[in-house]
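The following blocks contain the structures, represented as structure tokens.
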Structure I
Amino acid sequence: MPIKMSRLNSIREVEHLREWLREQRKNITTTVMVCGGTGCRASRSQAVIDAIGDELSRQGLNPSVRLCVTGCHGFCEQGPVVIIEPGNIFYCHVSPDDAFEIVYQTVMNEEIIERLLYTDPVSGKKVRTESEIPFYQAQDRQILSQNRMVDPCSIEDYIVVGGYSALPKALNGMTPADVINEIKSSGLRGRGGGGFPAGRKWEECWEAPDNEKYVICNADEGDPGAYMDRCILEGNPHLVLEGMMIGAWAIAAQKGYIYVRNEYPLAVKHSLIAVEQARELGLLGENILGSSFSFDVDIARGGGAFVCGESTALMASIEGKVGEPRAKDVHTVVDGLYHKPTTLNNVETWANVPSIILNGSSWFASKGTQNSKGTKILALTGRIKNTGLVEIAMGTPIHDVVFNIGGGAVNGNLIKAVQTGGPSGGCLPVDKFDLAVDFDVLSEAGSMVGSGGMVVMDEETCMVDVAKYFLEFLQDESCGKCVPCRLGIDRMLEIITDITEGRGTPEQLDLLEELADTVAQTSLCGLGKTAPNPVLSTLRYFRSEYEVHINEKRCPAGVCKALITYQIDPDKCTGCGVCLKGCVYNAITGTKKQVHVIDTQLCEKCGICRSECKFDAIRVV
């Protein structure tokens with residue numbers, strides 16, 4: 001049960017509360033942490049939470065054993081995840097039926113349940129503790145590690161682990177100029193995609209000649225497969241709030257907004273709870289902690305469009321207008337929300353601020369490269385063994401992320417490429433995997449760090465089809481306000497569709513490249529300017545695949561339906577009939593124990609027969 005706490009009226013009272021809360025928890029001997037993030041909830045973690053809670057009560061273990069429902073731990077494919085402290089015991093794929101054993105054997109008798117331990121896919125060995133799992137060992141988890149320590153709906157948890165220590169430090173001993181200089185010295189760059197120096201943005205907003213200013217947290221994360229910001233906001237919303245408070249103090253803002261996707265109901269819920277808890281304690285509102293600083297935050301729900309992640313479109317959406325970008329001849333730090341100076345950073349950027357203020361800029365700058373400091377959270381997905389959220393020091397080679405953390409290819413195929421930076425990022429071949437995760441390095445290579453998406457592709461991936469997929473997404477999400485983006489993406493998609501359907505000509509490749517360059521240079525906002533990246537990068541590194549599609553009317557990866565044919569290998573077919581039963585188009589004929597045949601006129605190339613065949617008898621030609 002949450003403890004009813006009084007409003008804090010001074011910095012000293014924050015520390016007294018922290019000491020009191022820690023004293024109250026000294027009788028807790030064991031903590032059972034169950035991931036309650038969206039990924040684990042999709043695997044019925046709420047049922048696991050309820051079952052463990054019921055079992056703890058039945059065994060009379062409250063309050064010496066604490067059940068803590070946390071945010072995302074990162075290793076989403078292993079969920080539901082349970083960690084037991086002390087001991088750092090890591091259980092994965094937990095079901096409600098495991099609750100009795102977890103409580104009776106591990107909590108009460110300190111026995112390990114072997115079948116719930118993680119199995120390393122490389123070595124095949126069972127791993128007992130979270131810290132021993134290679135997926136975690138290869139990371140530098142500065143932000144994500146805090147998710148497992150706190151209940152996101154408990155401000156008490158955040159305060160106990162040291163939360164709301166940076167804000168008092170900023171208010172008590174640092175001027176706004178001091179805070180800004182610390183952020184500038186740290187080298188923190190925006191984690192939302194652009195990589196603009198955060199300290200420089202704050203300084204320009206601070207210097208803007210207006211008494212009414214705003215700070216905004218951009219949690220409108222729309223990249224396919226990206227969920228870094230969602231998991232931070234779901235798992236540790238007070239960390240983000242504290243970062244915003246420090247930023248508001250630095251630029252003299254009185255009002256802030258967290259603009260969060262309405263499709264993220266858990267992030268919306270936890271943000272609302274965190275704001276209300278902070279208000280009740282006097283950490284938001286008038287004269288915070290007895291100082292002259294007054295600041296409050298509201299939650300704004302997203303407009304349901306990818307383009308609303310662009311700064312000016314986001315601000316228009318908050319104002320109740322259509323979420324369309326506008327020209328930035330005057331930057332938003334001067335002319336932003338309601339035409340007032342505004343500092344906008346994404347969730348991960350704000351989440352880095354408290355640790356920089358507490359530990360100093362040199363601590364943050366000690367990680368990373370010369371121009372890309374600190375750590376970066378990536379959403380690692382695709383054709384690899386280990387998928388999930390990972391946090392690495394900037395400068396880590398792509399190879400280390402894919403093979404040391406990701407564990408390499410999942411199905412024995414050769415890894416072919418990685419796409420970084422979301423739909424506006426680029427595709428890099430495996431011979432570029434020595435490149436560092438660095439804003440400038442990836443940009444020079446034709447890709448980008450972006451918000452942090454990283455999709456691994458193997459030899460069964462068609463790079464022309466990948467470019468087509470992202471263009472289709474961007475075509476749907478373009479607001480259509482400017483001609484280069486509205487028409488340019490359409491024309492690029494038309495050309496690539498021609499190529500994937502066998503109508504492509506060699507001349508179209510030069511036209512496609514020229515068109516992509518024009519769209520990148522002349523579009524109004526970041527969506528249009530980066531939309532050609534998937535096209536330009538695949539042309540740069542995988543041009544031969546385009547040429548095979550055009551000249552040989554063939555898709556080397558066997559993906560583009562218009563350019564492939566399914567055949568049954570007579571030497572491998574046993575006549576089992578599984579493919580015949582699975583074909584919904586009646587395109588397969590044959591009798592039992594005789595070689596089957598595919599009628600190419602009836603075949604719709606859906607691939608069901610190939611996935612059903614246990615003898616690898618169906619091939620793509």
Structure II
Amino acid sequence: MSNVVSLFNDTQKYEERPVVVLADDDPSIRLMIRHVLESEEFDIVEAADGIEAIKAVEKHHPALVLLDAVMPGIDGFTTCKQIKDKGYNDVPVMMITGLDDDASVERAYDVGAIDFITKPIKWAVLKHRVKSVVATVVAERKVELLAYRDTLTSLPNRLLFADRLDHAIERAARHRETMALMLVDMDDFKLVNDSFGHDAGDKLIKAVGDLLSRSLRRADTVARLGGDEFAIIVENIDGSSDAVSVADNLSTILEHNVRLDDQETFIGASIGIALYPEDGEDARTLLKNADTALFRAKEKGRHCFQFYKPEMSVNAMERLELENSMRKALDEDQFVLYYQPTIDLHKNEIVSVEALLRWEHPDKGVIKPSDFIPLAEECGLIIPIGEKLIRTAARQLRNWKDEGMEGQNISINLAARQFRDLDILALFKEVMHENGLEASDFTLEVTESALIDNIGEVETVLNQLHGLGMTIALDDFGTGFASLANLKDFPVDIVKIDRLFVEGIPDSREDAAVVEAIAGLTRGLKLRLLAEGIQNDRQLQMLKGLGCQLGQGYYWSKALPADQYEQFYLNRFYNIG
């Protein structure tokens with residue numbers, strides 16, 4: 001494996017004054033060779049033995065090494081072999097020897113030398129051969145630099161990484177060694193770009209590339225695959241325990257604050273790991289499995305690493321099948337809306353209806369949102385699905401108004417990704433115009449996690465929508481994401497208590513304490529409180545006693561298709577309970 005990072009950094013220097021390492025135990029020979037070569041504008045780095053020669057190669061990554069075959073300590077043949085074993089296959093070695101027997105010449109080529117010069121040295125021949133070899137090396141490195149580097153970080157790009165991975169697998173197979181492939185993906189990188197700008201994002205990418213390079217052995221490969229994703233090849237390890245040490249070290253190194261344009265930001269990374277040979281014996285399989293492990297690390301909450309496990313592939317295939325099924329469902333209008341009433345607990349009246357997405361699968365029946373919405377958000381399908389939901393709900397509300405069902409307000413759930421990838425404000429203005437609706441006809445529900453994950457974007461959009469006259473509800477409050485500050489800073493009108501707390505009251509002291517605390521908080525902030533999942537009269541009476549104004553749950557009705565909800569409305573509008 002060539003040391004690509006050093007190659008990239010030194011290419012311009014090679015073009016100006018290429019470095020030649022000269023190793024000979026005879027100082028008079030070194031002096032004469034230096035005199036001859038420096039006239040050709042080479043930088044000569046001298047070494048008195050093989051150990052010094054190896055250190056010089058590691059430090060300077062030269063364009064050529066001239067090695068005396070016979071030196072004290074380790075001889076030139078052994079020195080040449082060790083240089084190659086350390087991964088400097090792109091550094092040519094030329095032997096200088098007084099040995100002219102066939103065995104010595106053959107041995108020189110066997111250990112990786114490209115040529116040899118016999119003693120006594122013919123200086124014109126030496127100068128010509130060195131100039132020719134160095135010119136070729138400089139040209140090759142320049143071409144490799146242009147074709148195989150990542151322009152931002154100077155790390156190997158995807159093309160060179162693929163070549164390095166193939167060679168690493170070959171070496172691991174030949175020597176029966178274990179190798180680790182790690183995929184590193186920065187967490188919350190989009191937030192850095194959005195908060196500080198793309199220039200800051202580029203600086204962060206470069207900083208991470210530098211951190212990774214300095215944290216690994218010279219023989220390891222670090223590459224940038226694109227965006228904020230890096231790949232690492234760690235060869236010759238003692239199984240998963242070594243991989244754990246490397247990954248744990250990288251996680252620690254990457255989890256700290258960095259300064260970008262006088263602003264500090266926290267960086268962290270998720271890492272997916274696949275081992276050769278147990279997780280794959282070819283590059284394609286290893287990459288696929290490392291990527292699967294990376295996805296699992298993201299699912300686990302980020303800022304961690306995960307090893308590939310075979311069951312992950314089963315889950316990945318199931319997810320891929322589900323994603324493909326969702327695309328088909330969107331084309332075939334399998335996504336439909338169910339409607340659940342919201343009740344004024346004190347007036348015993350329907351005051352709103354929540355539009356809830358369902359997937360009517362032709363084979364599996366009705367699929368709940370919790371089983372497909374997270375994947376829809378991740379793969380981007382939430383954008384067309386969410387737009388369909390908004391347009392369908394608006395048309396349905398218009399139909400109900402035309403049928404005389406007045407006083408209806410329709411509540412629509414918005415996913416986090418819709419704030420990033422969809423012009424929500426323009427969409428609602430369009431559907432209101434098309435259906436003759438007012439902003440006051442809509443309640444928009446946003447989860448706590450959506451607020452926290454996209455604070456800047458969500459706050460801006462919600463303020464715009466609230467300014468039009470829409471009601472804003474904070475969904476699933478109490479699950480641990482939001483805080484008092486969020487309620488004060490965002491234009492929230494209604495807080496919805498998560499059903500997990502409602503179902504335990506009044507018998508569970510813990511749940512009752514949470515509900516009482518939320519009720520007190522909303523009273524202090526003059527917000528309305530809506531309890532989800534009310535199922536019995538005991539729950540209802542406790543919530544009314546705490547001042548909760550609104551409720552949903554099976555106590556009145558489950559979510560219903562449009563025609564059934566319409567019948568429920570007509571039958572019970574004047575007689576609920």
Structure III
Amino acid sequence: MKLKKSLNLLDLFCIASGAMISSGLFILPGLAFSKAGPSVILSYILAGLLCVPTVLSKAELTTAMPKAGGDYFYIMRGFGPLLGTIAGLSAWFSLSLKGAFALLGMGTYLTLVTNIPLNIIAFWLCLFFVVLNLLGVKEAGRFQVLIVLALLGILLGYIIFGISSINVKNFSPFFSKGPIATVATASFVFISFGGLTKVAALAEEVKNPGRNIPLALMLSLLVISIVYGLVIFVTIGVMNPGNLETTLTPISDAAVIFGGNFFKILISVAAFLAFISTANSAIMTASRYPLGMSRDKLFPPLFEKVSSRFKTPYVSILFTGLFMISAILLLKLDILVKVASSILILLFISANATLILFRESKLLSYRPKFLSPFYPYIQVLGIVGGIFLLIEMGTFIMSLTGFFILLGFIWYKRYVESKVSRDSALIYLLENLVAKDKELTSDNILVELKDIVLERDEITKDKFHRLIESAEVLDIEGALKMEDFFRKVSDVLGKKLNMDPRYLFKKFIEREKESNTVISKGLAIPHVVVDSKDVFEILLARIKAGVIFPKDQVVHAIFIIVGSSDKRNLHLKVLSAIAQVTQDNKFYDKWFQAANEEELKHIILLAERKRF
């Protein structure tokens with residue numbers, strides 16, 4: 001069952017923004033200040049800039065494949081089931097732990113006003129968010145919007161009222177710990193931006209994903225980077241540097257200085273809202289990974305179930321909630337969250353590598369609505385930046401991360417390998433590099449990507465679409481004379497239509513004598529009317545070296561149409577559709593680039609035209 005498209009641009013912006021503002025703003029600035037001094041402002045800005053390549057890559061990949069599971073889905077299609085399994089489990093694990101950590105953060109604030117143990121508070125909060133997400137992604141999204149807008153409003157007030165109390169001496173010397181410390185601290189605070197790309201997991205439930213996903217990602221990164229910079233600027237400016245280095249509640253402590261207890265309460269409310277938004281978005285997004293993996297047979301089929309009433313993946317949501325509750329009650333989260341951060345960086349690296357793979361594979365069914373600029377330099381920068389951040393994580397955390405990846409490999413060998421055999425962009429690329437016979441190359445990935453585009457763009461399968469799907473295709477390397485070409489066509493269509501090939505050949509030759517069917521340079525549409533009833537067939541032909549028509553016209557793309565007189569209206573509509581398809585400026589580039597017969601069909605099936 002399909003998920004319901006309920007999320008708009010505002011929903012996505014608030015999910016991404018709310019996933020970023022939590023411990024990264026309300027806890028880390030003091031610790032980061034102790035490492036970099038006042039230049040920690042630049043550390044946050046640099047960390048935001050390091051996210052740009054991944055944001056651009058995820059925006060492109062997700063608009064090409066807007067399906068549940070986000071980065072898992074396209075890594076699976078890019079590199080195959082082994083890396084897909086590891087990526088899916090890793091993303092789910094990372095997001096779930098981040099959510100559990102946020103719930104504990106909320107619980108910490110609530111313990112100030114209640115004697116209930118921290119873990120019990122976090123347990124009930126988790127239960128609340130599980131129920132909220134079971135009721136529908138629209139309801140969870142609307143709740144997120146209210147929370148994030150309230151949070152941003154409070155932080156805006158903090159900036160406006162705090163800026164007048166700034167002591168400029170607090171910023172001197174700006175690089176008190178040295179420029180190298182500023183750069184190194186960027187890796188420490190990078191996790192503050194970690195939730196940014198969570199919205200990719202919800203792509204299947206987004207209205208107009210080609211527009212809303214890239215916009216939401218970029219607006220979130222821009223707005224939250226500015227908020228981070230200004231809030232930390234005010235905090236450094238109003239607090240004593242010695243106190244700022246040691247506090248775990250820097251924003252709250254700064255608020256007291258210029259706003260008294262009232263502002264301290266407001267900031268406490270803001271921190272609580274921030275942890276709420278992070279926890280809610282974590283459950284919302286993490287739960288889509290088991291769903292996507294189940295659809296691909298990487299997880300048991302139970303996780304594929306979607307509520308017929310609420311259109312939510314209820315088994316996957318309950319499973320994710322149960323894991324988060326277990327983590328809250330049983331596990332030491334501080335170490336695990338660091339592991340989750342390193343996994344997140346690995347996924348960022350994978351996103352950039354996957355985009356490069358899809359671009360270089362030249363899959364014609366890969367049709368993103370958004371194209372990353374500065375390819376491939378921006379992706380290489382993202383990969384190098386990710387490796388730098390991983391090095392900064394330290395050997396202990398990387399060892400734990402490697403252990404978790406090993407668990408994913410074991411799951412693949414024990415459960416997945418015997419059940420799944422899937423094409424990927426990598427296999428497609430390698431096949432087309434080494435296979436001498438293009439008929440032996442697989443096209444499952446082409447068909448799947450084509451179907452995704454049809455669903456994404458809500459393309460209607462009209463009569464022309466169905467005719468192309470069932471059409472015969474001739475893909476010929478060498479040059480041919482027109483008569484030899486028509487003999488081949490007549491043999492193929494004669495068998496399909498149960499007609500005498502000699503009769504069809506005569507028709508084609510007579511048609512050319514009446515009027516040349518070459519309608520533009522390199523394109524011909526021979527179309528004949530046969531003495532029969534209820535007959536209509538299309539044949540597509542690509543002749544790389546060309547067919548030589550009269551007057552030495554060389555043609556590489558040929559659409560053959562055979563129809564009976566009672567199909568005259570359909571005949572005219574098909575001619576109109578072909579004309580629209582071939583008017584695309586890039587039609588001939590795509591036609592020559594197509595790797596096989598399936599791709600030749602996809603050029604036509606996915607072309608923009610008026611449906612009938």
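Just so you know, all these numbers are worked out from the coordinates, no wet-lab data involved. Bear in mind that the values here come from a model prediction, so they are computed numbers and not experimental data. Cβ atoms are built from the backbone, for glycine too; each structure is taken alone.
FRET efficiency 1/(1 + (r/R0)^6) of positions 458 and 546 (r between Cβ atoms, R0 = 35 Å, to 0.05) was computed and gave 0.95; which structure, I, II, III, did it come from?
Working: I: 0.95; II: 0.75; III: 0.40.
The value was obtained from structure I.
Which structure, out of I, II, III, was helix-only ellipticity at 222 nm (-39500 (n - 2.57) for each DSSP H run of 4 or more, over all residues; to 500) derived from, given a value of -16000? List each step's numbers first, then the result.
Values: I: -10500; II: -16000; III: -21500.
Source structure: II.
Assign the value 81, 66, 41, calculated as Cα extents along the principal axes in Å, to the correct structure from I, II, III. Could you put the intermediate results ahead of the total?
On the way: I: 81, 66, 41; II: 113, 46, 45; III: 94, 49, 42.
This figure was derived from I.
Taking relative contact order in percent (Cα under 8 Å, 6 or more apart) from the coordinates of each of I, II, III, which one would give 8? Intermediate values should be presented prior to the final figure.
Values: I: 11; II: 8; III: 21.
It was calculated from structure II.
Thinking only about distance in nm of label points 7 Å out along Cα→Cβ at positions 362 and 554, which of I, II, III has the largest value? Don't jump to the answer; show the numbers that get you there.
On the way: I: 6.2; II: 3.2; III: 1.9.
Once distance in nm of label points 7 Å out along Cα→Cβ at positions 362 and 554 is worked out for each structure, I has the highest.
Assuming -0.54, -0.64, -1.22, -1.33 is log10 I(q)/I(0) by the Debye sum over Cα atoms at q = 0.12, 0.13, 0.18, 0.19 Å⁻¹, for residues 218-377 alone as calculated from a single structure, say which of I, II, III it is. Don't skip to the answer; put the middle values down first.
Numbers: I: -0.54, -0.64, -1.22, -1.33; II: -0.75, -0.81, -1.11, -1.18; III: -0.89, -0.99, -1.28, -1.31.
Answer for the origin of the read-out: I.
Could you tell me which structure in I, II, III was used to calculate distance in nm of label points 7 Å out along Cα→Cβ at positions 282 and 386 as 2.2? Write down the numbers at each step before the final one.
Details: I: 4.6; II: 4.0; III: 2.2.
Corresponding structure: III.
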